[in-house]
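Take a look at these structures.
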Structure P
Amino acid sequence: MILRKYFLNPNQWADLQPLISVTIPNFEGQPTTSYNNELVALVADSLPRECLRYEEQDGHQVCVELSDKLNIDIVWQNEPLPEFKPFLTWPANPKHSLGATLDNEYFAARALAVND
């Protein structure tokens, strides 16, 4: 499995989601959309947005401006779809962990992709 992190706006995410989704009937025969587990093992699409600006209030740093972009983590079963590549990001200190095995895979791939 391959963990990759993406940074994109809500419209871009809405355009990409169908590529990793399937629609099947539920037990009542109504169509239900979910992520295609042949492509992805996990999609974390409700991660906190990045803070762009902090201000001090009562001696504490408070976020006063959030990014309009989404942080999305996807655990791919195999290689990521190429349509996602333009939104790939390699944060040095990701705020979201998916366990040692996936985190180690991510940092190994990051080391090859990013020259810090």
Structure Q
Amino acid sequence: MATKNPRKNVALPTWLVARIETLAVHWGTSESNVMRMLIEQGVKSVDTAETLLDRLRDEGFSAAAGTLAGHPLIAETVLSKGLVRATLTDGRRLVFPRDGVPTLEQRAAAQEAT
């Protein structure tokens, strides 16, 4: 299992380093934050519903809203007491009860529930 805040050293091409430096100045943050944000966006862009579901299982209910917020696979998130429900861009739904495990409803079940 990964440590809480592992560090990785990566060799980057000169053009990419220059772009990161420019973004850090433009965004008013550190180069480390820029790299973290860009890597996070890149990983989210290749997520599937199943990998997102695995992440929710690993991170737990209390992190669900933050995990789903702004994720490119999520069209809508509804938070209620004890339940997080998210509609994916393909119409399926993720349902995460506080006292249970997150599940993925297939399209037919998600459409019937509306």
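If relative contact order in percent (Cα under 8 Å, 6 or more apart) comes out at 14 when worked out from the coordinates, which of P, Q was used? It would help to have the intermediate numbers written out before the result.
Working: P: 36; Q: 14.
The read-out comes from structure Q.
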At a computed -13000 (helix-only ellipticity at 222 nm (-39500 (n - 2.57) for each DSSP H run of 4 or more, over all residues; to 500)), which of P, Q: Q
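Where is Cα Rg over 2.2 N^0.38 Å largest, in which of P, Q? Don't skip to the answer; put the middle values down first.
Working: P: 1.25; Q: 1.30.
By Cα Rg over 2.2 N^0.38 Å, the leading structure of P, Q is Q.
With distance in nm of label points 7 Å out along Cα→Cβ at positions 83 and 99 computed per structure, which member of P, Q shows the largest figure?
Numbers: P: 2.8; Q: 1.4.
Largest calculated value belongs to P.
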Read-out distance in nm of label points 7 Å out along Cα→Cβ at positions 11 and 35, computed value 1.4, structure in P, Q: Q
Answer label among P, Q for the case where mean count of other Cβ atoms within 10 Å over residues 59-66, calculated from the coordinates, equals 10.1: P
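Can you rank P, Q by distance in nm of label points 7 Å out along Cα→Cβ at positions 19 and 43 and just name the one with the largest value? Let's see the in-between values first.
Values: P: 1.2; Q: 2.0.
Biggest value here belongs to Q.
Each reported figure results from applying straightforward, stated rules to the coordinates on display, with no laboratory input. Everything numeric in this text was worked out from a predicted model, so none of it was measured. Cβ atoms are built from the backbone, for glycine too; each structure is taken alone.
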